[in-house]
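None of the figures in this text is laboratory data; all of them are computed from the coordinates on show. Not measured: the values here are computed from a predicted model. Cβ atoms are built from the backbone, for glycine too; each structure is taken alone.
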Structure I
């Protein structure tokens, strides 16, 4: 199996575990010095612990959260994946009370690997669509 195929397998195994509500495969997939950028141009990345805390908060608020891989491309030590994420808002999420709403949004994730572990992850996701599905609306900042 090539580096690219091994790296894709790491992502696929992580998604399979996440779809069962289990973050252990993600924990094993990330390097000690892992950095998470979302959106991808964020100046200060989250650590692995920070990303896992966000992930666990999402799984608590959306216990039926599921990732569907729409496309995956790999070359050498990079894997680019496009996902559709679906779930039901059943718990408090970042101060947003339960709506019971179904959510569905897309995400593109770029993972950089070193020695079989993810060292950097950059994500672009449809946050506007996600927020709208939770009945939130954008308001201009007060002047």
Structure II
């Protein structure tokens, strides 16, 4: 199984588990003499089976990420670099947006608001980091489709 397939299955299992939890909450209580629309015991068996598979996939994905190296870094390191870069870009974009806002003054006696940072310079940095993020994303995607999961 390719790493990308395991990641997709993990995402599907997470959705399925949430749906099973919701279905269980709708079927664990019924009015006396009535039957639930679904058997909660069967739903619990399906939930347990899904959780067991999820645990297996998570451990295999994590092992694969630790044991797969690209350009001298493990996938785990590249993923952490990507996640940090996403946070950095989000923060920088927010700062650039806030610094770009202008305020209109009705009179010259009103306080003038000016940017405390160089917005064009910040935007260039955002563009550079965005390009770096795209490269990391492409590297991860390519690797996910070429690496077999550690069994």
On distance in nm of label points 7 Å out along Cα→Cβ at positions 13 and 117, which of the structures labelled I, II is highest? II
Identify the structure, out of I, II, from whose coordinates P(r) over Cα pairs in 10 Å bins from 0, in percent was calculated to give 9, 23, 19, 18, 15, 10, 5, 1. II
Structure from which 59 was derived, percent of Cα pairs over 20 Å apart, for residues 21-92 alone, options I, II: II
Where does the value -9000 come from, among I, II, when helix-only ellipticity at 222 nm (-39500 (n - 2.57) for each DSSP H run of 4 or more, over all residues; to 500) is the thing being computed? I
For which of the structures I, II does the calculation of FRET efficiency 1/(1 + (r/R0)^6) of positions 45 and 101 (r between Cβ atoms, R0 = 35 Å, to 0.05) return 0.05? II
Distance in nm of label points 7 Å out along Cα→Cβ at positions 29 and 133 from the coordinates reads 1.9; which among I, II: I
Assign the value 14.1, calculated as mean count of other Cβ atoms within 10 Å over residues 77-84, to the correct structure from I, II. II
From which structure (I, II) was relative contact order in percent (Cα under 8 Å, 6 or more apart) calculated, if the value obtained is 35? II
